[in-house]
1. Determine which structure produced the value -6500 for helix-only ellipticity at 222 nm (-39500 (n - 2.57) for each DSSP H run of 4 or more, over all residues; to 500), calculated from the coordinates; the candidates are 1, 2.
2. For the read-out distance in nm of label points 7 Å out along Cα→Cβ at positions 252 and 276, a value of 1.8 was computed from one structure; give its label from 1, 2.
3. State the single structure among 1, 2 that was used to calculate relative contact order in percent (Cα under 8 Å, 6 or more apart), giving 18.
4. 23, 17, 14 is what came out when semi-axes √(5λ) of the Cα gyration tensor in Å, for residues 60-179 alone was calculated for one structure; which of 1, 2 is it?
Structure 1
Amino acid sequence: MIILKKIIPILLSLLLLTSCAAVKPTEPVSRDIFAMDTYMTVTCMGDKAEEALDKAEAEIRRLDALLSVGNESSEISVINRDGAGQVSDDSRIMIEKAIEIYNGTGGAFDITVYPIMDAWGFTDGNFRIPDSTELAQLVSAAGTDKLTFDGDKITLGAGQGIDLGGIAKGYTSDRLTEIFADCGLDYGVISLGGNVQFYGAKPDGTAWRCGIKDPYNTEELIAVLNVDDVAVITSGGYERYFVGEDGNTYHHIIDPKTGVSADSGIASATIVSKSGTLADGLSTACFVMGVDRAAEYWRTRSQDFDMVLVTESGEMYVTAGLEGKVETSCDVYVIE
């Protein structure tokens, strides 16, 4: 059961560009990169900041080439074509985390939904509405529990394909923080589309301020989080969608159990965690699960993450670990 505790709304006092802003004693360096089908900005400060940016960009491009389902020679594309294969250490880590999230959330996050995503056109932009027979066949083939994963070898079930895109950007930002640490940087901010990860603390000792987009007006912010040294990752139906000939809107966050856009009553799900990999997968899972199931799951893993859920009716649910760290004009309820 969710314990509701209404918080008096706090008016936003700061307009933020992109997702974060900070006062720094000296000038940081930044680099804009387009990869993984999104625009990215990596910012950092330290004696080896330029070296760190070079290594960060190289790492982003390496992982993009390794994981992209749009690249026929990528590791994931080859596995999907052959139905089996040997995976790299990077893919192994992501698949292990994906299996963990799949099992913990009752299948709400499922890397085998790729054929379903493809049928809807979310992989190539050729949007269409699959008929019920096609969807039923695709849903019956899906399920991370139907693939075999042993060490560095994976075998897909009949009719399956995998896509690590739902967890890859979070893993990438984790890798970049490792590069920052190796380079001895003072701090860094990694913005990979809707994913933001902070490395280190702000020089003035205050918290990082990270904005959450308004799912109904993405030019505006619905909230600002005050956080330290964590990943903040949001999933929302506004990110990729199309309007069908039937006049209905279909978004890319697929409920693996139905094969259609998740209809959980959530407009956006934001996860805050030390692990970008975990946060990325859980932002999708919690969106699919809805408020009640997501709250239930959080109580079993509250030491690993916190979350902000914005409902379609305009309510905001915040887990107890973020109480007092959210600035918003919405009605806020605390999940305890």
Structure 2
Amino acid sequence: MKNKLIIVCFAFILTSCLGQTKNSYRGELSQPNEAMIMVDNSVVDRFNENNSIILKRYLAGNSRWEIRQERGKTYAIRKEKENNVYETTLNGYYSNFESSSEIYQTRVIISFGNYFGHGRSTNHITYSNPSDKSIKTIIEAEHSGTPGNSSYVILEGNSINIEIYEQSKKLEREFTIQSLQELNTELKMVLENLDEIEKTGISPKKNFYPILPDSNYFEIEDGMQPGIYIVKAGLSTNTKGIVYVKVFNSATNERLSADRMTPRTTRELGWSEDGKSIFPYESELTVYEGDWSHKYKARFEIWFRPSKGAEIKLTEKERIINGWER
């Protein structure tokens, strides 16, 4: 949980810094030979409007991925292991700043249509199109708030893009190279199994899934601080749609933190035509009503809004909670 607090704080610092002056908050940019990457963009370029919809359905049904929507953009974040478990994070960053020799921070995204990006400035981003065989990666040197060499690589395709952020002490982009290889393998697998995924929402290649739930479940775990909670569930529907969480004060029936909670917990959910397959859902939320000194009972509800039709409640659960305080 300590790492998660660092991730959130650092992401906030980074976003704030990107809006400041270059001299104070930006590192020197270079394209060193050590950061050269050999790439195969052909797989990304094979996704068109039709099969990218099937890709999105596969990602929505895989517990290693989360389909999110933000600023009018749809993108999938790949989860990485924390405490030996693939866990969600608030902004999709995974990091370790506890050891100076092993400092890293990473994020892997598949974006649909327009790329998601990284901060307000774009001069530190390395773009690659399908004709490229190698990438001279732009490296931003260590600077205030960023203890390492950072890069942001975008492989642009017709309908999808791969976006990888890497921050580490080394100039070599080891995480970026490894992730590109892993993503190429996974994307090729999806292309080879489009018919099965379109029918069931699940690839027959089960080794690409960390877990495949065999029964419905609903868990509410404590987050990194009182007032922050991790919602995990196994859900089943027979149509495409989005899932989100509503929380209510059990005593007063007042809905809690609705404006912030709905966008933060909204995810696309996997689905099957017969509605029998169970797909994982996970999100992190914060309840702002209350403080750390007082507990009260709250009702957590998971809601589903199909592409067509009204929202419906899938499940609910009560537990004692705190509100978050600054």
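No lab work stands behind these numbers, since they all come straight from the coordinates. These figures come from a predicted structure and were not determined experimentally. Cβ atoms are built from the backbone, for glycine too; each structure is taken alone.
1. Details: 1: -10000; 2: -6500.
Source structure for this number: 2.
2. Details: 1: 1.8; 2: 4.6.
It was calculated from structure 1.
3. Details: 1: 22; 2: 18.
Of the options listed, only 2 reproduces it.
4. Working: 1: 23, 17, 14; 2: 22, 20, 13.
The structure behind it is 1.
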